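Peer 1: So, here's a batch of structures to check.
FYI, it's all coordinate maths here, none of it is from the lab. Everything numeric in this text was worked out from a predicted model, so none of it was measured. Cβ atoms are built from the backbone, for glycine too; each structure is taken alone.
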Structure P
Amino acid sequence: MNKQRSTIVGLQHLRGIAALLVVIDHASGMMAEQFLWTPPPLDLLRFGWIGVDIFFVISGFIITLTAFDGPRLTPRVDKWEFFANRAVRILPLLWIVVIAYAVLRGFTGKFDDLDASIRAFFLFPIGEVRPNVVWTLRHELLFYTVFALTQFSKPWARPILWLWFISPLLLWAIQAGAGVTIRTNEIASFVFHPANIEFGAGFVAGVLYLRSSSFVTGFRLGGLPTLYVASGVTFLISARLNLHGVSLPGAAILCLLGAVLVAIALGVKDGPGRLSSMSRLIGDASYSLYLTHGIAILALLSVWQAAGLPRIPIMIEIVAVLVAIIAGIFVHLCVERPLLKLARARMRTIFPRQNAQLPEGGS
């Protein structure tokens, strides 16, 4: 457990970086939609979408560490405890944010996307969702389901998870080899999404770590600054190659880059400086930040426009990101953390063997 707790410390910083990348992307995109333009080089900020791909790799890694123990990959929980852990971590705050979003939309007289909020509430696998960031949680839920049904089952079922990870590549290979196009419906596109590869990269990294702690030895180059520099390089590579995780080539490259970032993060420890403290806080609040930043940015842009403030893109971008961070931290401290405390206390009465598997703010 101590080894896993120290591991999560570094990953929390990476989670914060991933959340910031998503916020930067959405702030520039929403600014363009509100004010009808985003000048270069701010249009490059849209590549902050790679934060989602980094999240998927991190998720694959963390789930592996929380589910297995030691080099023999001995299950630490059964599938029901696993699902309960995931539900406690994901659902309460999700439900609050979805309801809040729907109520706010209702106050503005916009009821046309109520069905999208209902789908988001239940993480329905297909169809539009509101807030739209919930689409990633649907893939998280699919990963949890496939993982639990295969890894906490008979030994013969375990390889099915590997097939699911590489299923997008298998479909591509079949189409390329046969020279045909396989038409998939919305459900099939969801089940065999390129994001599977990114979860798989995190899973492989987690297995390597559990089997050999020397997995990260070569990446302990300089702590937190190295992680930020490496994340910046990943961003620039993504912009240069126009990578996007919803495409197979993009996911194939981003899963490797994400795994390298995870390995670097494993060598990062908390430090006494303000950068480390703030980075860790943002990492702990990353889930709240991810779910709420769209609402915070939209509110800011509406006030900005109504007040007739200067439309200086870089100024708006910076203020929007800062407001989103403040709102995300507030929700984390005042809503998410108390909810987790209550829910995990209840969990210990249902599953007496269970200990807290993750430090506060863990995935």
Structure Q
Amino acid sequence: MDYNSPETALSWDWLENGWRWVDIGGGYTAARHPEDGEIWLASKPDLSTAASVVGLDGTASPVLWRYCLGPETEVIQVLSRNDANVYLRDTLQLRIVQLTDNIEPYLSSYWINPGRDMAVIEYVCNHNQNVGLITSKKARNELLKRGLDGFIPEENVRHYGMVTGTNALAQCDVGLIIGAPQRSDRDIERWCALMGESVKAAQGEDGNRRGGKALDFGPIGNEVSQHFREYDVLQAIMRFSRANGTGSHGATVYVYTGAIPSWVDVERESWRIVPTSSSVGLMQVCKALHELGVDQGESRTTTEIQNSVETLSDDPVKQDQTRKVLKDLAQRGDLQQEKRGKDLCWFDYRVNFVGDHGIVLPR
């Protein structure tokens, strides 16, 4: 079919956001981008010979199902949200630990944070064995360049495009999910345009596009966005607890994204992650505190801590910088201080982990 012919051009409907849409017939619809003219064609399955059709979907989007099968499609929720959580917790034996409320949209290389991610991976792997990881394709490739396979075997490192329907990570005792599979605005607009719907990301009071959890495409666009983001994250979580011949063996899954469906019951832990490259002074002081046992009940003076900094580092920070870091830690509640005679002593250092790639502090 010639999409630029006069006959086809006349049949295009203009959508409010500038996209064009046409129902070609025979189960085909098309959408055309308003700027570069790129055309997308979608076909619906021919079910004319079927007496009835039943679709099963654990993370269903009614909008997309009705688009594919017709507006008369009846959507029946078999499990209540409470029953679904019982299934996740008791049947799949999943313990889901959410580490951040931020979406962490790993849409492109611009958004990924490999330095921080390596610190998270090092921490989780230091405390657990048999760990598997799911992240974006770009993040996976970047992390492997930085030595990820020294912590997790490459065969246990997957990206979102590799996990649909797979049981390859079923034997992992611990799962780690980093970043969300955020789709571009263009992708969401395109899917909705194929349905003849106009959507656009809402702007805030400052006139800028709203992002993160405030991202808003309207009811239909939000459902499509959730299908590709929150429900893909949930599907990734469930990859770590699949039938292994004798039933599910369960798993703990740490999730470094806030893109989890709101109805899913999770445990929450909040970590302050400081990659090695982000604050040289903080890294040096924290390593010194750990080396001196200040996180194990010991008490040390500023001078003693500075001496340890100079011993542990080839290029140590000056004592003024050490003193500033100590005061910042105390202000955050991660460290206590008191005057003992003429000396200022530091004690009760609260830290989760000090590693080569970073430190993890309680938030």
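Peer 1: Work out which structure the value 40, 17, 11 belongs to, where semi-axes √(5λ) of the Cα gyration tensor in Å, for residues 227-306 alone was derived from one of P, Q.
Peer 2: Going label by label, the one that fits is Q.
Peer 1: Can you spot which of P, Q the value 1.00 was calculated from, given it is FRET efficiency 1/(1 + (r/R0)^6) of positions 51 and 283 (r between Cβ atoms, R0 = 30 Å, to 0.05)?
Peer 2: P
Peer 1: A value of 0.35 was computed for FRET efficiency 1/(1 + (r/R0)^6) of positions 107 and 275 (r between Cβ atoms, R0 = 35 Å, to 0.05); which of P, Q is the source structure?
Peer 2: So the calculation was done on P.
Peer 1: In terms of relative contact order in percent (Cα under 8 Å, 6 or more apart), which of structures P, Q is highest?
Peer 2: That would be structure P.
Peer 1: Which structure, out of P, Q, was Cα extents along the principal axes in Å calculated from, if the result is 63, 57, 42?
Peer 2: Of the options listed, only P reproduces it.
Peer 1: Looking at structures P, Q, which one was Kirkwood radius over Cα pairs in Å, for residues 251-298 alone calculated from, given that it came out as 14.0?
Peer 2: Of the structures listed, the value fits Q.
Peer 1: Also, I was wondering about something else. Given -9000 as the derived value for helix-only ellipticity at 222 nm (-39500 (n - 2.57) for each DSSP H run of 4 or more, over all residues; to 500), which of the supplied structures P, Q does it correspond to?
Peer 2: Traced to structure Q.
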